[in-house]
Structure 1
Amino acid sequence: MLALSRWKIVLVALSVVFGLLFSLPNILPSEMVSKLPGFLPRQRLNLGLDLQGGSSLLLAVDTEALRKERLGDLQEEVRTVLREGQIGFSELSIAGGAVGFRITDASQVDAAASALSKVGGVLKGGGRDVVVNRTPDQRFQIAFVPQAAQEDARNAVAQSIEIIRRRIDALGTKEPDIRQQGADRITIEAPGESDPQKLRDVIGKTAKLTFQMMDETVGADDIANNRIPPDDMLVQSADGSSTPAYVLKKRVVVSGEMLTHAQQAYDQNGLPDINFRFNGQGASRFATVTSENIGKRFAIVLDNRVISAPVIQSAIVGGSGEITGNFTVESATQLSLLLNSGALPAPLKVIEQGTVGAELGADAVRAGEISLAIGAALILAFIILAYGLFGIFAAIALVVNLLMMFGALSMSQATLTLPGIAGLILTMAVAVDANVLIYERMRDEANAGRAPMAAADAGYRRAMTSIFDANVTTMISALIMFSFGAGPVKGFAWTLSIGVVTSVFTAIMVTQLLIGWWFRAAKPKALPIA
């Protein structure tokens, strides 16, 4: 095993070069890194929240609000299906988690049952997501099956994570850590973002945008006496006008999902507004509705509040338009950001928020550097004092191990946290442990009367099983922590996983080459550790 094979020399040399190149950007100032040649790596380690400072949030997806919205959509779908089938009905309402209604003509009950078979959607695993029940007195009840609620919650969490990521990225925050926790919770760590309220303002808004026609046939007296037609809805005003609320048609003409782009701009009076553009489907719908309703008003609704209520002057066929209102440059920019990132599928409730100051993060970095330096010094001192020259070889391998670890972490753009630093220290100890096993086995072989070269070779061969067994169990533990852990636990597991691979490589390959060179140069009569 101590033969100086060419492939071993090349492999170790490449490993050292890899470690140096990918670790170097972490040492150089940012100005120098930006001036490096294009073929050289520029990736740097990202510092976690506990090292850099920043904000953290724990959010919960409001599944109850999601359920109510889905029931509301189902109610409108039922209304549409029955009207298209010219089936008379009454008492359409939501009660007990189901949509209920009565067919007014007994002869149309079977036709209603047939029409309602198309209501709802299909579950991922197959089957309808709603169940239609016929009850006495020509009544029907339609409810979502339990699997549909679970699927909706899972989809809502996954969509929310992606939308939150887009919103935070637009703020310029680097490497936010966004992950699911439990069934309906989301944890967010935004290093470098010192204002958690800013995160809440951007993340917490649902940003559900709809374009709906107004029903101007409903007067103030009707609103005061709550005489709102079943096809209409009363929506609060936020457009700065004297009108406290508007009566709108429930039917959504165009939704925010059909927007392709929104940006802050200025109107003809120099006031901030938002320019938007629809996709093909949205442009076609908008053109049809505006051409059929010239002179009438439509509403732009954001999160159930009317932010603009213009009069349609002419058909809008270009697929673009503008939203005017009481905007400042900042509010228009923020709303554009929200519209571009998409609407959240359900409201998010803030369960917990926290802030780590930059000074506290700097203290943590210093503490981590000190602990890493002390740990490395003690490990190096022990291995050199215990094994002399071979201990120096092990110390060199340990330095190569650190270079490779930092290089791998930088290349993978890992986020280094305090637990990650603990993982670095632990992997150094694991690396030295492998050398201890090898050297102690060499010592036993030499004391048993073997020649120096044979004793060294046997030390490597016979210690290999124990080394691999120990590191495989460590790797399994790290993989379990990475799969089921969150935040700092995951960072620790990732650092530990990389460290296991690099420490086994350096403890065996690097020391083999160094000891092989020593044997070739010195031709010793005895091992220095015997």
Structure 2
Amino acid sequence: MKKKIKVYENDRYVEKDVNYIPVRYILAILLTILEIAAIIVIVILLAMYVPYFYIALMLTEIAVIIKIIGSNDNPDYKVPWLLFVIVLPIVGFMLYFMFNERKLPKKVVKRLNHFKTSLTYDDTKNHLKLKEKDVLLSTHALELCKIADTHLYQNTNLEYYEIGEEMHQAMLKELKKANKFIFLEYFIIEEGLFWNSILDILVEKASLGVEVKVVYDDIGCMATLPGNYYKILKEKGIDAVPFSILKGKADGEFNNRSHRKILVIDGKVAFTGGINIADEYINKFVKYGHWKDTGIKLEGEAVNELTKLFLTDFYINIKKDLNIDFSKYYVEANISSNGFVIPFGDGPNPIYEKQVGKTVIMNILNQAKEYVYINTPYLIIDNELMRCLENAALRGIDVRMLVPHIPDKKLVFEMTKSNYQILIKSGVKIYEYTPGFVHAKSYISDDNIGMIGTINLDYRSLTHHFENGVWIYNDSVILDLKKDFLNTLDKSIYMNNVKTKERAFNKLIKSVVRIFSPLL
């Protein structure tokens, strides 16, 4: 099968035919569909022709309804499944059994648990220092460290990038200095100027003996890379692996993707943020107007946490001996800094028993005294987070949210807009970025606390995906984020002043969309 792609050559994009057949993806999707259809057909036939089987199915349906109601799941997540089970007898609860399960397979859990405590670091003094500065924030930091199995660091320099083009150049500069190892994990990698400029350095460094490892999400890169791309990279001396390779199972394999963005160089420097490695992220290829994205560089002892996250993701996706010594990749940094930093990961149960990203965001909202500024490409949240945003605004906090004006997914944009009126009524100020699409994910408050990373305000980021972020306190980089946010508002539409009248049918559609948004 031929696929037309735009390739950046000689300072311009040209269309080329790429000859590869993504057979593996096609087969996996077909197998999933066939497996679902076969199971449903068999059960329906048994109900029609086997005595008492239909009664057993009805009892099962009642049991599933009771299970859903009595579960510890968020009520917003229960409602759509209850509708499925009640409105679609038999089929509904079968889909529930196949796709509701958000926990990881036992084999993956075993491997994750093996690597989870691979980084030993005594942060007791740092916690005591933070407690002396702010007791409330020290409790939030302690909570985050416990639920995400991470540590509180100082001695880490941070640098903020307000646009993808700046971070791209910084990444290239640091990559050229690598002499030990390069670790790179991204949800999306797409061939073009951005990736090719990095790949050239990776190939060169690998030829010089530098250890180069790459993780890319198998579904995230389904439309951007050949199905066997990890083999192509291995031929170039790069040890690559797709995250959670698609196998065509009627279960939750389409969930629990790696939405992380991590680049670690020699354990000394790391990059993260919202920026994937594709040319729209550096505005070399325009998809949805101007692409506004942000990132951050860490230099110092906190880099070790991102090293751990990468190595864990790499080794759970390959079948090798579990006795891997991660300690050789950890570095002691000789850097002095007054700020506090917590790099952390987030993901599905049972590795992360609590919703880490959601906890961080809610704590920022709950502790705010003056303002909270939020960048997010999507706004699809549960009732608990909605109330938290409302309560912050109602108690006088200046809550501002920046979202895209030009969407990348129209249905998701409609879901985002369906939440406007509720928040606006409570005093939340919402802005749409007029030039194009906002893909940044950052949360800052009161000039001293913030978080930047890969976590969107939607169900996938907050519940299903593997994510990562950096919690920051008392660092000047917070003021950089604030300045950039306020400057970006000057290019945006203040939606509170935009009066929108909707037809009854449109309101009905949005209501239905909101009900089922937790499953999307």
- Match the computed value 0.20 of FRET efficiency 1/(1 + (r/R0)^6) of positions 449 and 481 (r between Cβ atoms, R0 = 35 Å, to 0.05) to one of the structures 1, 2, and report its label. 1
- Task: Looking at relative contact order in percent (Cα under 8 Å, 6 or more apart), point out which structure of 1, 2 has the largest value.
- Result: 1
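log10 I(q)/I(0) by the Debye sum over Cα atoms at q = 0.08, 0.11 Å⁻¹ was computed and gave -0.73, -1.03; which structure, 1, 2, did it come from? Mind showing how you got there, number by number?
Details: 1: -0.73, -1.03; 2: -0.53, -1.02.
Derived from 1, not from the others.
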- Taking 19.5, 54 as the value of Rg and Dmax of the Cα atoms in Å, for residues 185-224 alone derived from one of the structures shown (1, 2), identify that structure. 1
- Note on the structure: With mean count of other Cβ atoms within 10 Å over residues 33-40 computed for every candidate in 1, 2, 13.6 is reproduced by structure 2
- Given -13000 for helix-only ellipticity at 222 nm (-39500 (n - 2.57) for each DSSP H run of 4 or more, over all residues; to 500), calculated: source structure among 1, 2: 2
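Bear in mind these aren't lab numbers, they're just calculated from the coordinates by the rules spelled out. Nothing here was measured: the structure is a model prediction, and the numbers come from that model. Cβ atoms are built from the backbone, for glycine too; each structure is taken alone.
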